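Visitor: Given below, in the form of structure tokens, are the structures.
Please treat every number below as a calculation from the coordinates, not as lab data. In this text, all values refer to a predicted model and were calculated from it rather than measured experimentally. Cβ atoms are built from the backbone, for glycine too; each structure is taken alone.
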Structure I
Amino acid sequence: MKNATTQIEKELAKFKPQKEALLSIGVFDGVHLGHQRLLSYLKQEAQSRGYLSGVVTFKTHPESVLSSGTTIPWLVQLEDRVALIREIGIELIAVLPFTSELSQLSAREFVRILKDNLKMRGLIIGPDFALGKNREGNIESLRSLGKDFGFSVEVFPSVTLDGTVVSSSIIRQFLLQGDIKRVEKLVGRRFSIKGQVVSGDRRGGKLGFPTANLEAAPDQALPADGVYATVVYIDHQPLPAITNIGTRPTFGGNKRLVETHVLDYSSNLLGQQLKVEFLERIREEKRFATADDLKAQIAKDIEKAREILAGHHHGR
């Protein structure tokens, strides 16, 4: 246990906060509407009490460590998660590696580390929050630890939208169903992925629709297979596009690919970093009898994408 304690203390020693802090702890994957409201409240409360606002988050998904063999795909990659939290106005963001050693720390030891290194005076958490070994640090036990260590514990209620409690896991479910509009509502912004353009087999080009093959992070959550109306950012410039996610069954493929065709654009994008925002799913992926049938369908998909994009302002 000493090892985990030392590792965390080392990470947190970098911060040396100048004043006492009001903290929240969590994965904050997706930085969705629920997270945004909790963090905005944290920021206001910290300001009104004269504290620093801070967040402790994790590099690895705790569930991936706690139930080994489970890979939880990220809605938002770490650097974007940190940037989104910072945008809300949180002053201190501590990112810890979530390891099996860390999961064995007692709740008492964990809060002592936060108290000693980040001058924690208060904790604001969601209703199902728990920390420490076997989730022993539930709300009740954190309140009693708060009495011992001198920090307050406040529970921020879950956020509900159209009768759905906003959570990262429900957003992942809608994403798997390709319900991209629902995802956008719950996240509070368009769902997007980033990646580098790598060389493909140039099949799209032969069909008359050159595509950029996007290599997203292997642990990035992707929408369901299908064709989507999208906006692609090239050098921060939003451009209309159509994106296919899937294995290209017409050509007997089995590797899952993300391919984007930027409308009315001809420059080579190889090697560039792109951001793709999803607006709407046009159809599911399906197998066509011939390449010509597929070509005819792509032309229809592009018309549909143009209609959808015309109803949106490209950049947001």
Structure II
Amino acid sequence: MRQFRFRLPAFLLALALAAGCKAQPAPQANSTLNRNIEVMVRTRYQLPPDYNVSIGERKASQVPGYDSLPVTISKNDHNSTIEFLISKDNSKLARMETMSMADYPALHINVENRPVRGNASAPVTVVNFDDLECPFCARMHSTLFPDTMERYKDKVRFIYKDDPLVEIHPWAMHAAINANCIAAQSDKVYWQYVDYLHSHGQEISGPDRNLVKSDAALDRIARDLAAVGQLDTPKLNACIEKKDESAIRASMNEATALNIEGTPALFVNGERIDGALPKEQVWMVIDRALKAAGVEPPPAEAPAPAQPQSGGGK
């Protein structure tokens, strides 16, 4: 699991040194533009989900073709404002460097032909770069399904991309190949396969960590689920035997371009989450994306009632 290398005091100091004139944040008319700016700032500075980002009022700057735009980052009583430059045509955001919003990778992840779980037309998309052998991925998977999916119902769709860490997970690539072979025929059976692997990883690895046995187990599970799902068995077998890694390698290359250093790595309408975070923090990010899309998030979960304490005997 990728760990945050983030310390609050140093972070705030660094931002305070970089900040120029401070201004009170004011809402912008273009909510899509504000959302894209927020996603880029959160990703650039690797902000944890519980930090707030507010976009201030743009003003004329001394740089031709650009306005000044204050962005305030805050948590509890701590806040710091960074002065960015935004181009007049809203295509570029700059602060000592230029970040193109037209081709910012996190806002343009390729999900074409990937299996979808949930409402295909949902306003929020959660893209997860996943390793089917990764225990932290299994933990995140259990957070997303069923709790997160049940909470948001038709408001969120989930899409998995392949990022097997082949250096440390010997059967992850084989599992990804099988999953893609199934996905070519059925989204439903694909998700059944992913669910099973993430809940039976230790069983597949086995006590002796024998890769031949693990690969055989992966093939057996794929064929069993395919039979129940009435898939084309000869077609599936041919795909499994072909062992074509090209689509998985392309997805891994995309993960590298996104500077993903470990799994799981989630992108919620472009906003990044690294590692298996508690569901409350994942929901915080999803709620923020829903609000940016003009959709009211579900109400917060009520706290569990306190259990009565039993009296002690004498």
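Visitor: Suppose distance in nm of label points 7 Å out along Cα→Cβ at positions 108 and 300 works out to 3.8; of I, II, which structure was it derived from? Provide the component values of the computation, followed by the final result.
Guide: Values: I: 6.8; II: 3.8.
Attributed to the structure labelled II.
Visitor: Given that FRET efficiency 1/(1 + (r/R0)^6) of positions 36 and 236 (r between Cβ atoms, R0 = 35 Å, to 0.05), derived from a single structure, equals 0.95, which label among I, II identifies that structure?
Guide: Matching structure: I.
Visitor: Any idea which of I, II comes out highest on relative contact order in percent (Cα under 8 Å, 6 or more apart)?
Guide: Ranking I, II on relative contact order in percent (Cα under 8 Å, 6 or more apart), first place is II.
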